[in-house]
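See the structures that follow.
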Structure 1
Amino acid sequence: MIPPHVHKDPENLTMTITAELDASPARAWQLWANPRQLERWWGPPGYPATVVAHDLCPGGRVSYYMTGPEGDKHHGWWRVLAVEPTVRLELADGFANEDGTPNDALPTTTMVLTLTARGGGVLMAIETRFTSLESMEQLVSMGMEEGMAAAMGQIAALLAEGSVASA
């Protein structure tokens, strides 16, 4: 795996993180479609994720939390907007309160995952679309860029383990 690359585009209110994976598109898709696989990489090192609900179909919801080194929990949610298995996933993405309800005090984004076969592997791109420059600056200042890049950096070890157990 080539380390993740981050490209911020304030003019278009996007941040795109790409990584080349030594995997097929079907295997890379399982990193998202299998909640036990998602848990193993979604949180950055030291903040493992726990997936509470995982309904990866249009209109479905995913809820999760990440647990920090001091036991602090950071909750999040996704609302699934579009799904093309092994190719594309579009999600509304936001922070949640402890009870899983959306935390409206923090910005919501749209996240678009694309998986593109490339040589013997796959290019995974995660584009985050922000609603304003202020929300982009706020989330970047909260560590979004570093956190996502560090989380994606954990994928190579997971892929090296081989096949995927079912959820």
Structure 2
Amino acid sequence: MILTDKKILEGISNGEIVIEPFRRECLGTNSYDVHLGKFLAVYQDRVLDAKKHNQIEMLEISEEGFVLQPGTLYLGVTEEYTETHSAVPFLEGKSSVGRLGIDIHATAGKGDVGFSNTWTLEISCVQPVRVYAGMPIGQLIYFRVDGDIENYYNKKRDAKYNLRTDKPVESMMWRNF
């Protein structure tokens, strides 16, 4: 079951959902709009290795924006820090962003109950497109969970993405080996 605007507000009120900063005008009928943060990152090596820690180069989006190029994976970040303690958050691109040929996630659109951080975006595009810090980039949709939770993400010993940050985070797949 997807949470409605009233249920999202109820979750915020009782601390089950945290969105910082929260802007009431970003709340839709059954979603919350998130915005592109000011940092992007690109991998330093053209060939990535799942068994090694692939290094990234951090970029800051200027007032004039930044032109994304096809064939490059950009790691972006949301302005919003979120916590979800009793629902499963899904991040989807906004249709206006998709109509510009921008995809904001390759595979990682679902968060876990207990996820507490900004969202790293896996951005790609089909043609060059200029983006701006602060622009709406996606929307969070919350699904109610059924049953008790034994293993919250933010309490897992081996969780790879728990360190609070305002910058994109590279793949930590290498920690699995």
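Worth a mention:
- Structure responsible for 15.0, 44, with Rg and Dmax of the Cα atoms in Å calculated and labels 1, 2 on offer: 1
- Structures compared: 1, 2; top value of relative contact order in percent (Cα under 8 Å, 6 or more apart), i.e. the largest, recorded for 2.
- Volume of the Cα convex hull per residue in Å³, for residues 42-105 alone from the coordinates reads 92; which among 1, 2: 1
- Label whose coordinates, when distance in nm of label points 7 Å out along Cα→Cβ at positions 114 and 146 is calculated, return 2.2 (choices 1, 2): 2
- Structure from which 4.1 was derived, distance in nm of label points 7 Å out along Cα→Cβ at positions 10 and 34, options 1, 2: 1
- Top of 1, 2 by distance in nm of label points 7 Å out along Cα→Cβ at positions 18 and 138, largest first: 1
- Taking mean count of other Cβ atoms within 10 Å over residues 26-33 as the measure, the highest value among 1, 2 is held by 1.
- Each of 1, 2 could give distance in nm of label points 7 Å out along Cα→Cβ at positions 50 and 82, but the derived value 3.5 comes from 1.
- Which of 1, 2 yields -2000 [helix-only ellipticity at 222 nm (-39500 (n - 2.57) for each DSSP H run of 4 or more, over all residues; to 500), calculated]: 2
Each value in this text was obtained by applying a stated rule to the coordinates, not by laboratory testing. All values reported here derive from a predicted model rather than from experimental measurement. Cβ atoms are built from the backbone, for glycine too; each structure is taken alone.
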